[in-house]
Structure P
Amino acid sequence: MGEPTKHSQSDKLHRRGLLFILSSPSGAGKTTLSHMLLKQDSDITLSVSATTRPPRPGEVDGVDYHFVSDAQFDAMVAEDEFYEWAHVFDHRYGTPKGAIRAALKEGQDFLFDIDWQGTQQLYQKDQQDVVSVFILPPSLDELRRRLESRAQDSNAVIDDRMDRARAEISHWAEYDYVVINDNVDECFDRVREVLDAERMRRTRQTGLIPFVRELMGG
């Protein structure tokens, strides 16, 4: 892997930020990859979701999640304040869009750890800014081995996670990019290549028009 870099607009051209989605079935590595990306790239920040579930020990409101009541969540849905929201394991999670939209204009990138349903909703609300990557395990046998190696779940829970994984993998073709996580460092390098290339898309380089006008005028 390369050294940590800061994308400080070395070309001096302004760009619009992007909504960078990493999705995968449980155990395929998206959480590890997300942590690596946030650690090594200071120009991307984790999107903080709102949730109706109670805080876990050590979690901080506004940092890990925005913890809200069911009534507050209902009001946010009614006011169309979410990019996307969904039921997950008896609780609701949603992505507030107000602050994100303002930051995108300033070139801030946001990382999303969401499933295929959330990805579809995000596309519908803001397709121009979305870049989605689906992480696949090298095999289902390896995925089960990773889940079992955690030693956190019963066989029944693991069976349920495997069933859900098959359902999630069936949506692979709905993503912009698909990367196989056979080796986490190599997979991370490919994810970084996707992010770097997408940042350089002509349509996101909002500073190009005035730059080229000045260039041609000179």
Structure Q
Amino acid sequence: MKVAPSLLSCDFLNLQQEIQRLEAAGIDYIHFDVMDGTFVPNISFAFPLLNQIRAITDLTIDTHLMVQDPERYIEAFANAGSDIITVHVEATNHIHRAIQQIKALGKKAGITLNPGTPIESLVPVLKDVDLVLVMTVNPGFGGQRFIESCVDKIQFLNDFRQNNDLSYEIEVDGGVNETTATLCSNAGADVLVAGSYFFNHDDLSIPTAILRGE
């Protein structure tokens, strides 16, 4: 199991030290949430901050674009240092084009959907992506409660991957803790995003080990 802490929950006033703590804990990805105030009712980071983070770490940066018409921003976030760029199927009329754009820039392409969107909406592009993000809360704010019915989506994706000889990673974001991590792992998840649960620990190696099931 890979661990991808969400920077939304870190100490922004000491961001460089927080990155160093993540590196020392041995995490796998940095989850970088981007919100535009339109697609979701909140506003967060943009690419100037990502530029600065990229300059101080070699960790994989996993960028989640919660923005309307993500095609407008994909190149900017690729150039700023994203390794993985994930877009919402609900945010664009041309999801296949957005995936092609990400890959043309040499980045891994991810796809995601809101909890209320049927998982079947992703089927036409699953063969084209490197990562599928299952949102287990409604996107836009941290600290929400895990929506347990979304575990069925993880299982669907795992079954589809096996039945079609595909290799995308299944990532889960929202309400992840020591209990829900087990549910996700049993259903076939590969990457867990954790925010408040992760950064509530003084020693970040502890939640890293717990989420990995060690």
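Read-outs: derived from the displayed coordinates by stated rules, not from any lab. Bear in mind that the values here come from a model prediction, so they are computed numbers and not experimental data. Cβ atoms are built from the backbone, for glycine too; each structure is taken alone.
Data for the structure
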| read-out | value |
| --- | --- |
| At a computed 30, 55, 15, 0 (P(r) over Cα pairs in 10 Å bins from 0, in percent, for residues 96-135 alone), which of P, Q | Q |
| Computed -12500 for helix-only ellipticity at 222 nm (-39500 (n - 2.57) for each DSSP H run of 4 or more, over all residues; to 500) - originating structure among P, Q | P |
| Identity of the structure behind 32, 13, 8 (criterion: semi-axes √(5λ) of the Cα gyration tensor in Å, for residues 120-159 alone, calculated), options P, Q | P |
| For 14.0 (mean projected area of the Cα convex hull in nm², calculated) the corresponding structure among P, Q | P |
| Distance in nm of label points 7 Å out along Cα→Cβ at positions 16 and 168 - structure with the largest value, from P, Q | Q |
| Distance in nm of label points 7 Å out along Cα→Cβ at positions 56 and 80 - structure with the largest value, from P, Q | P |
| When relative contact order in percent (Cα under 8 Å, 6 or more apart) is computed for each of P, Q, the largest belongs to | P |
